[in-house]
Structure 1
Amino acid sequence: MSAGPLSPYRSPEHRRRAVRDVASAAGGEVVPYGQSVEGEALEAVRVPSSRGASRRVLCSANIHGPEWIGCEVALALLQTAADAGSPAAALLHHAELWVVPCLNPDGYRRTFERQGVGPLVHLRTNAHGVDLNRNYPLPGGARRHRLPGSGSTTPGDTTYVGPAPLSEPETAALDRLCAEQGFWASTNLHSFMGTMIPAHVDDRPCFRHYARLCRAMADAQPRHRYRRLAARVLDTFTGEQEDHQHHVHDTWAVCIEVFPVLASYRQHWRPPSTFWRFNPHDPGPWIDNDLPGVIAWLRAALDSPRPSELRAQASA
């Protein structure tokens, strides 16, 4: 049931079964919210609040094909939500939990079929060759700067932004889900930088508050504490998911890069495949390290006003 040469990670079929198993164990339901380019169901798991809380939080992962460690952390969040007394179960006292373990199932399957071997551009994107984390619209008035990684308008490039914002069924479907559910907070799991990258904001109240939220996550990480990567002036908009969630859906949103660069290079100076640059051979220690931080970040965000409310309070 594992992914053969990519073991101990899961094959696409095993991942889908695991989603159903953990959803059932946690008392949740699988909610289809769209289809990928190749027709695979895009699925979220909804776990109701144990105390009827109306706020909703989202944990999503694997927007890039080979970044499977994020999917494992997301599944672990659901698994621990079934354990009474766990931090994840305590989170359900305050909010309804939504989890999307795999935002890019076509990229996941392509990575599996190629056994994680090949140029990053062949594994990272969706079936149209679009980097889904560059396909979100920029906030009003913003423009894309020509900086490395900020997104390319050239098809075939690793960070190709697509023909238009939200042109891809995967991003358009998640945008609809966010609009419908009004998530209070969102953690988007990637790899392999070992950092927290909150939504890019240039207003001082939200910038400072993101620093507090990231500090709450770092304080909860038992072994390796991630640093925040953010700047009010030097940062730029690139069409990323967390920026769109913050500026359009009024959500506290952060990209969490699981598995630090140094740990990746300690594992392999020259990895046998692209896959093993992005994923640890043993996901367990990184799940144990990062899951408490993810929960702490969401919990701290739930204790906060909405970003728009915070700005209004600061200007009053």
Structure 2
Amino acid sequence: MLVRFWGTRGSLAVAPTAQSIKGKIARALVAAGGRSFADENEAAAFVEGELDFATGGTYGGATTCVEIEAQGDGSFILCDFGTGAREFGINAFGRILQGHKRVFNVFMSHLHWDHISGFPFFGPAFDPNTRIVIHSGHADAEKAFRRQQEEISFPVAFDWLRAKIEFVMLTPGKTYHIGGVDVQVMEQHHSHKSYGYRFTDTAGKTAIFSTDSEHKIDSMEGEVEVAAFFRDADLVICDTMYSLADAVSMKEDWGHSSNIVAIDICHEAGAKRLALFHHEPVYSDDDIQRMHRESIRYEELTRREQPLEVLCAYDGLEVRL
């Protein structure tokens, strides 16, 4: 199983500012210490090997979109249609030209704008030979997708799309066989509800997609069912939008969770890897990197029988299970 992250921000797509790019370049020049490089390849090796990620790269700014490539029936498997879906669609066309199946099974966590706003720019939706099946726990999923393409909001109406588009409602607690993988659904605590998904392929690898769900540190006894859903997962992609301080003070009841709570639940579940995800749009690359480092340290201090590898998702990250 291969997991590709096409969009990892929450709430709002963001772009780096000119000032933030200048800051990265300045820090890189200081780190180089006057060294010169023979060519771009040599300079790229320096960036990759000697600069921290926040200086030499970026966590990105596209909103939620994650691809699950698994041993299945050859269809694409996607989680959410955030703005990262545009880049995914371009990439998917390239694979289709090489013979990939033109079927997309898409699993929606929920219907807020940051999770559906990439769909109007999703190229395969304009291909009459493509089939798109949108799976959701929401009865009003089609209404939400159509409404964002009404004339007052967008110039291309939903009915102008050429692909064969279907909406399928899933029920929490059931196990489905979709796209050649087993899929389980969990209801989560969020405005208008959200849903988490557990994907298990024929090789027995399991990935969890659980975003936009609030888990409170002062009521962890209520998270037993969540830990059971995450049980022994090879990768848990989890909403860690806030630091613990933000989650328990200014942003309590906003429908999102912290890095600390995600680690606690993954420890309880015996999960192998955790990907910090749905990054706060006001957090800079430095802020996200700091949270990642703090998360690794917290995991080390609270570790149980087996270690939990803590990753930090960024646009373009690939994780092979």
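Every number in this text was worked out from the coordinates using simple rules, so none of it is lab data. Predicted model only: the values in this text are computed from it and were never measured. Cβ atoms are built from the backbone, for glycine too; each structure is taken alone.
Structure data summary
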quantity	calculated
Among 1, 2, which structure scores highest (criterion: mean count of other Cβ atoms within 10 Å over residues 85-92)	2
Which of 1, 2 yields -8500 [helix-only ellipticity at 222 nm (-39500 (n - 2.57) for each DSSP H run of 4 or more, over all residues; to 500), calculated]	2
Label whose coordinates, when Rg and Dmax of the Cα atoms in Å is calculated, return 19.9, 61 (choices 1, 2)	2
For percent of Cα pairs over 17 Å apart, for residues 141-180 alone computed as 42, the structure of 1, 2 it came from	1
Computed 0.00 for FRET efficiency 1/(1 + (r/R0)^6) of positions 29 and 165 (r between Cβ atoms, R0 = 25 Å, to 0.05) - originating structure among 1, 2	2
Top of 1, 2 by distance in nm of label points 7 Å out along Cα→Cβ at positions 37 and 157, largest first	2
